[in-house]
Structure 1
Amino acid sequence: MSRGKSEMDVDFWEQLASRVESCGGVWKTSMRDLRNAYGRQKLGRQVRAGIGRRLHWQGLAHFPAELPGYQEDLVWIYAEGSPFANRISAILDPSEETAGQLRGWMDAEATLAGVRELVGE
């Protein structure tokens, strides 16, 4: 085994999508956990790029868009094309269309909050 490498945790990657789903569509984890599952000891640029590719192969995306280089940093993992992904994209890629989407989501949240207040929830 070469220096800086250990075995990739295949089970971790295979179960990741279901883990994200079971956490309501978004899962928070540390870069240390992702690095360890990837089978490396350091979070260099190539390792972070490999982790990003592996997530993409699993149909997952991450925030921040550029994976951090510190093992203690936290990242969000979520399904590509999910409601969470749509909101992240709307915020990170501002346009007239995404501004309208954000306003619609905020209006829906305000309506829901009003209904909850009425029913005493």
Structure 2
Amino acid sequence: MDKSTIEDQEKVHICSSEFVVAVRDTLNVISGKWKLPIIGSLCYGKKRFKDLENDIPKITPRMLSKELKELELNSIITRTVYDTTPVTVEYELTPSGRKIRELLDAMVKWGLQHRETVMHAEK
């Protein structure tokens, strides 16, 4: 093999490795049954715990609390505690979390197109 072919193969390997790692990192942050619905709800603004619980059918308070903590650890959301009586806690997307909206919009667009394709293929 000549040198340029080896260099091209190394570039492809590096690019594909970076691609796989980046996709895996993304999925680690947003995967699971509840994270995308939580993020989707917060795309519309700050929410209190009970608001999120009401927005997301069938999520338990325990699971919501767990998922919110994970999203906060991954810098997708911020948790703000207000010194009120009773204490008020609000959750909102960080700038990084707001960027996920673009991903969600692309997923919705793809999902609608794919559903249409599959529905027409079945007829």
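Bear in mind these aren't lab numbers, they're just calculated from the coordinates by the rules spelled out. In this text, all values refer to a predicted model and were calculated from it rather than measured experimentally. Cβ atoms are built from the backbone, for glycine too; each structure is taken alone.
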Completion exercise
Note: FRET efficiency 1/(1 + (r/R0)^6) of positions 41 and 89 (r between Cβ atoms, R0 = 30 Å, to 0.05) at 0.35, derived from one of structures 1, 2, originates from structure 1
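Out of 1, 2, choose the structure whose coordinates give helix-only ellipticity at 222 nm (-39500 (n - 2.57) for each DSSP H run of 4 or more, over all residues; to 500) equal to -23000 when calculated.
Working: 1: -18000; 2: -23000.
Only one of 1, 2 returns -23000 for helix-only ellipticity at 222 nm (-39500 (n - 2.57) for each DSSP H run of 4 or more, over all residues; to 500), namely 2.
Where is distance in nm of label points 7 Å out along Cα→Cβ at positions 73 and 97 largest, in which of 1, 2?
Between 1, 2, the highest calculated value is found for 1.
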Completion exercise
Matching 12, 35, 28, 16, 7, 2, 0 (P(r) over Cα pairs in 10 Å bins from 0, in percent, computed) against labels 1, 2 points to structure 1
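Match the computed value 1.1 of distance in nm of label points 7 Å out along Cα→Cβ at positions 49 and 81 to one of the structures 1, 2, and report its label. Spell out each step's value before the answer.
Working: 1: 2.7; 2: 1.1.
Here the read-out was taken from 2.
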